[in-house]
Every structure is written in structure tokens, then in C-alpha cells.
Structure I
Amino acid sequence: MNEIVVRNEPALPALPATVLPAIEQLVEALGMPRNALASTEEIEYAWRDLPRELREIPEDLRGELIARMCVAVSTGLFDGAMNYIWNAAVLHLRDKIRTFGLPVVAQILQNDFEEKHLLELQDSRLLELCLKLNIIDEDGFFFLDQCRDVRNNFSAAHPTLGKINDREFTTFLNRCVRYALADSALPRGVDIGSFISAVKGPRFNAQQCGIWVQRLAETHDAQRQMLVTMVHGIYCDPNTPEQARLNAIDLCAGLIPAFNASIRSELINSHTDYVAKGYEDKHAASLIFFEKLGLLGLLNESEQHHIFSRAISRLWDVHNGMNNFYNEPAFAERLLELSVQGAVPETTQEQYVQTIGCCRVGNGYGVANAAVGDYDQMIRNFSPREISSFINSATTANNSLGRRVQAGGGYRANFKAALGLLDPASIPNVVSAAYTQFIR
């Protein structure tokens, strides 16, 4: 049963009869027009509305800054009052991050995060971090970020662009109280502590993985981006157990439809940081992460070349090794999975076509039958440039594929069968004559 919290509304004293007249006397003594400061009516209305807003602030948070704000309001110094309440909100948000746990934040951000880092955070970065940690929700971030902008331009913290009236101040106060100072239920989101424990715990079953994928899909964009980046870091950490790596891949695979441009950009930033800092083990793991999720298209051309070239070379080595009929299928399947993620890099197309062609036409003992389906699929997916290379290679004996096809027999028959997989409309004109001759 939820406990009902009853808050007492502070009973502020009435403005003394001496305060407002004193303001009149002060501006007169300084030779200033009365409208240089807040009017008597504005002060009275702001003071009248103040208890209602103060009521929502827990008593233990009604400290020195709140008292200073009240004094500033009583004299119409709304710009100063705004600064006091904003500082109180910022200090409380910092306390919430401390309560969350600085070591946990450091782990989530994949970077050092100690007390000094918290204190050095600019207000804008503080709000962003609170949003990511689910300390404030998207509405709170929106309105508090507006307050930050107003405070920077209209409070006593900096030279102002203009003056604010009592209603504008009361709105500012309400937002600081509602979204930063008042106790409120946590917005929809993921319990980060439980999430980390789950990912690093035993291997997920299908139901458990589905629940976490759903929670991540339903949380707000900022937290989802942070958690996906964190999971990428867990996967790439050489000290992470294999079961946690598999959990990380399963989660991200389920979230692929929710990977927006910001998430993809953040993953690439983390990946390139490993390169820049010389973390070779993390970089190698990150390449596998992108490969397993079908995100090779996000990597630069040199990294795509490295991944494809390595996979092609391994298939070629297995094809030419012992027990190739038994070993080839797994390597052929992996190369097919890579090839369907995007175009094969131009720098590996020749190697790719030669290897697939030789494996498909077979060696002196025949073809790895269990891998034929994968080879056929890759041949069907050949680009026009790859088709040209495939056919041209077969017309000369100065390469591995050409020597086998030129030897005739089963090699040539298998090559003809492979050509039959291609749509005649896809055959480039430059090799159409050779294609016709082979297909006859």
C-alpha cells in the first residue's frame, strides 16, 4: 500500500508595511525611475503564490538557498531569486547522481567519473546525464533545459537581456520544484543496476531476453542510447565472460529496429575510440560485435576490407586443407552472412569471386555438398562487376578458377551450373559473348 505524503504549506509572514515603502524610498534616493525594479503589485502577487510552490519542496530541502530566494522575492529581485532556486535544483540533481552511485555512472559511461567530474559538469551536461540515468524524464529535461537558458540570460548570474515579471518567475520556480526538487515517482525507464546485473549474470533464456529487449525498446531515446553503448563496452571488455558477451549480442540483436542514427553514431564513436587509444583487443572484439549484428555497413572501407579478406582467406585455407568437405560449410555460411550485410568491398571483390568460384566448381575430389547452397546464394547475389570477374576468370588459365574450368570435365560442368544461377539480364555486355559460349 502506497504511503500518502502530506506536505504542509509554509506560512510566510505578510510583507511588512516597511518593506515596500522602503523600495520606493530607495529608488527615489538613487534617482532611478520606480519601474527599474519590480512593481509593488508584482511583488505582492509573487509573494502570494510562493507558499504554494514551497509546499512541494520536501522540508529537508528548504535550506539556505530557498531562504535567500524568499528574501529576494520579498524585495522584487526576481533575477536573484531565480538564481537561488536554480542553484538549489542543480545541487539536488547532483545529490541524486551521488545516490545513484558514481562508480556505476563511470561504468555506464565507460569513463572515469568521480566527485570532481560531477562538480565540473556544465549544467547542460548535468541535465543530459540525469536524463540518461532516468533521474529526470523527457518532460523534465525539456522544461529544465528551458529554465537553464532563461537563467543564463535573465538571472543575476550573468548580465541580463531583460527583466522578468512575477508570472514568469513563478513559472520558472514551478518547473525547478516540479522536475528537480519535489519527490516524484521515477519516470518510465530501465533500472540500470538491475540491467547491469542481468547482462553480466547467467546466460539469458528467450523469455528473459525478450523482457529486457521490451524494456529497452520502451524507455526514452537518451537512456536507450546510453545502455546500448554500455552493452557494446561490456562486449568489448576482454575481462567480460563469454556468457555476458552472448547476452549483450542477444539484447542488441533484438533492438536493431530501434537503432536510430544517434545510437549508430555513438557505437561508431566508441569503436573509433578503441582505435585511437590503441586498444587492439577491444577493437577486435568491436569488429565482431558489428559483424554479428549485421552492421558492417557502418564501418569504414579499410575495416570492411579486413573483415571480408580474413573470412575469404579462411574459407580458401579450409577448401585446400584436410577434410574440406566436412569443414567448408561453416566458413561458407559465415561468408554468406557477411556478404548479405552490404556490398563486398571493391578491394576484396577479386579475391571473393575467385574463392567462391573455385569452391563451387570443386577440387579434384568434388564439391562440399553441404556448402553448395551458400555458394549458390552468393553467386546469385554477384554484382555486375563480380559477374564480369567471374566469367573473365574462367576464360584464361592464369588464375585458380580459370585453370579448373579450362581443365574441363566436372569443373566445367559445375561452372556452367553456377552460370545458370545468374539472370541473363544481369550479364554485362562486355562478357556476354563468353557467357553465351559457356552456357551452351
Structure II
Amino acid sequence: MSQPMSSTKKKIIIFSILGAVILIAVLFAVFGKKDKGIVVTAEPVTKKDITQIVTASGKIYPEIEVKISPDVSGEVIELAVTEGQEVKKGQFLARIKPDFYKFQMAQSEAGLTAAESQANSAKSQFDKARQEYQRVKEMFAKKLVSDSELEAAKTSFEVAEQTNLAAQADIKRSRATVDQAQESLNKTSLYSPIDGIISSLLVEKGERVVGTSQFAGTEIMRIADFSKMEIRVDVNENDVVNVTLGDTARISVDAFKGKTFNGIVTEIAHTPVTSGLGTQEEVTNFPVKIKILNPSKEFRSGLSATADIETDRVNQVLAVPIQAVTIRKEIKSSDSEPKEESAEKKAEKPMKDPPKIIFISDNGLAKSVEVTTGISDDRFIEIKTGLTGTESVITGSYRAISRELNDKSKIQVEDPKKKPADSGEKE
């Protein structure tokens, strides 16, 4: 009888010990973690130089690129250049078949000769009529001729005078026709208007081209000055207000890895370019031109590039990591319950933007501070008011700053080099 009783007591003791251990573990898990507070990382406020950057992508083009189109139509019978060839201002480029324009020239010269002949005849008739009219006037004064004879002489003189004037006008018109024909004939030969390089050659010998006299004209070639290059980028409507003429830029070209080129903003468009109009992907950009100050001789038109435009800069200002600043509609105090406001009081309060908040690590507690900010770069943001520079600001995790932390929340500061468990979580 004594042995079974001893076995029962042992079982009771074992289960009691196990129960106590489990209870202690549960209590430690519930209350132990609660006392530790929210795990965060913190960094001291520092003074830094901050440069605000607007980044935009685009293409590289020559500043000056001239489209060569003929003023006259016809067949290209001679091409004196090839694509990529360097040319000088005034250098012969191409010739259009001039036969038709030579015929027009000969025809207009013949017309001028005929007009000059008619003008000489009209001049002789005018001189004769003038002399006759003068003679009749003298005889009329001596009462040797009648009124009708004087009137007839006068009429003949006036007709001859108008005929002579018309003949002189015909000469001017014929000379203008000759000049026009000569100009058209001259335009059958094309010459370079600038020093540069043939960036594109769009026709072949034997092709027919249309002149620009009455139509848009056929583009024969393009000449570009590759010593002066620019990058043309599209800047988002939210960023273009920060860009001004004269802003400096750092330019990286995809084809030139590891090299950085300097630039300066020379032109900002006032008319936007909108893509995806009427859709959820609608984007409004403004074209901006940036002159490249140190272009490479190996640059080609159309190379892809990215420009970091320096729109503003401040020196030795209070700065904190960008992720330390959050916008919270309401910051609760951890040691008191928030008071509910009536609907009437809420309606009486004017609507305003939520404040920008930074949490400071203060003896194991988080302290919320309202701040005003300035410019920022890719890592740090300027703090204008709210901090003195001696504080240690909470920089992570993202969930803690944006959701979990409140004024006087208990915190556990970890080494910032150690990545928190939820620091990678995105909202």
C-alpha cells in the first residue's frame, strides 16, 4: 500500500514543478518584453553641408544642328561629302541638276533684251511727241494753229509719255525676273552654313528632292557642331519650380562609365510635355536644356545621360537622416489617455497641415518634437527649428517612427549598425 502512494506524490510534485515553470515562462514573455519598450535606433544631430538635387534623364545633342534643305527642286547630281565628314563654313556640299534653271535664266535674259528694245522705241516716240507738242505750242502762241491741233499734240505727247513709263517698268520687271532666275540657278549648288560635322546624310546621288520655295522641302543632310554639346532632360512638374537658369549640374553618360561631366542650366521650357494624358499614368514634364561645359570629343548625338541639377545649397546646418522625420496627424502621450473632443470643437478648429515630427531618445523614453525643415539631399534633411543640436534622434525602424512611437513611449535603443528585424518593412 505504501509504494503506490509514494508514486502518486512524485507525479503530483513533477506536474506542479512543470506548471510553475510554464507559468513563469508565460509571465516573463508577457511582462518581460513589455518592460523593454520599443526597439529603435538613434543617431546624434549633426551639422552638415546639404545640397538639394533634382535628378532627370535625357539625351545628349549638339547645341547647334542645322538641317540642310534645298530651295529648289530637282535631281541630286553630285554629293561632295559623306556622313561623319568634317566641313567648314562655305564648303561645297551638293549640286542639283541645273538644266531647267539655266533654261529659265536664258528665257528671262531674252525677255529683258526685248523689254529694253521696246523701251528704246518708246523713248524715241516720247522724244518725238514732246518736240512736236513744243512746236505746236509755239505756233499756237502766234495763232498759227487751232485749238484742236494743240489738243491733239498734247494728247499724243501724254500717250507717248505713259508708253515710255510702261516700257521702263517692263525693264525693271524683266531685270527682276533675271535676278530671280540667277538666284534659283545659284541655289542648285549647296554650301555649308557653319563649321561642323555631317551628322546625317539622308539622300543619295540620283534622288529627286523638293525645294522649300513652296513646300516643306526635302531634308538632305544635317550639320552639327559637336564642340558645343547639351543634354536635354524632362523635369517633373513638382521639381521644375526648384530649377533656375544658371544652376550647376553633374552629368553622367551611360556610355562613359565612371566619368562625370559638368553642366549649367541654359533653358527651361514654359510649355509642358504631357504623356499618358487622361490615364492613371499621366505625367507632366518640362524640357530643360543643360550646356555641357567639358564635353568629350567622343560624344555622339542621342547618347543617354542623367543630370543631377544642384538647385540649392546650405553650409553647416543642423541635419538629421531623412527617415527620422515623419508626419503624424496626432501624437498621443503614453502616460495618459487622449481626451475625446466633441464634434463642435473639432469643427471650430481651422484645418491645417499635419506637423512634421521627430522623436528624440530621452533616458529610455521617446519625446516628440515638432520641427520645421529646409532642403534635403538623398540622405539628410535640414532642420531649421525645433532642435538645438545636442539631441539624439530616433532613426528607425520605419514602423516605429511612422506608427508605434508616441510621446513618452518606452524605447530600447540598439546599435544603429545592427539592422532591426522590421527595418525593411514598407508601408
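Read-outs throughout are calculated quantities, based only on the coordinates presented, and are distinct from any laboratory measurement. Because the structure is a prediction, the values reported are computed rather than measured. Cβ atoms are built from the backbone, for glycine too; each structure is taken alone.
Thinking of I, II, which structure, once Rg and Dmax of the Cα atoms in Å is computed, gives back 33.6, 113?
Going label by label, the one that fits is I.
Of structures I, II, which gives 2.7 when distance in nm of label points 7 Å out along Cα→Cβ at positions 121 and 201 is computed from the coordinates?
Considering all the candidates, the number was obtained from I.
By the measure distance in nm of label points 7 Å out along Cα→Cβ at positions 25 and 329, tell me the structure among I, II with the highest figure.
Top value of distance in nm of label points 7 Å out along Cα→Cβ at positions 25 and 329, among I, II, belongs to structure I.
Suppose you compute Cα Rg over 2.2 N^0.38 Å, for residues 57-240 alone for every structure in I, II: which one lands on 1.86?
Checking each candidate, the match is II.
Taking relative contact order in percent (Cα under 8 Å, 6 or more apart) for each of I, II, which is largest?
Once relative contact order in percent (Cα under 8 Å, 6 or more apart) is worked out for each structure, II has the highest.
Suppose you compute helix-only ellipticity at 222 nm (-39500 (n - 2.57) for each DSSP H run of 4 or more, over all residues; to 500) for every structure in I, II: which one lands on -21000?
I
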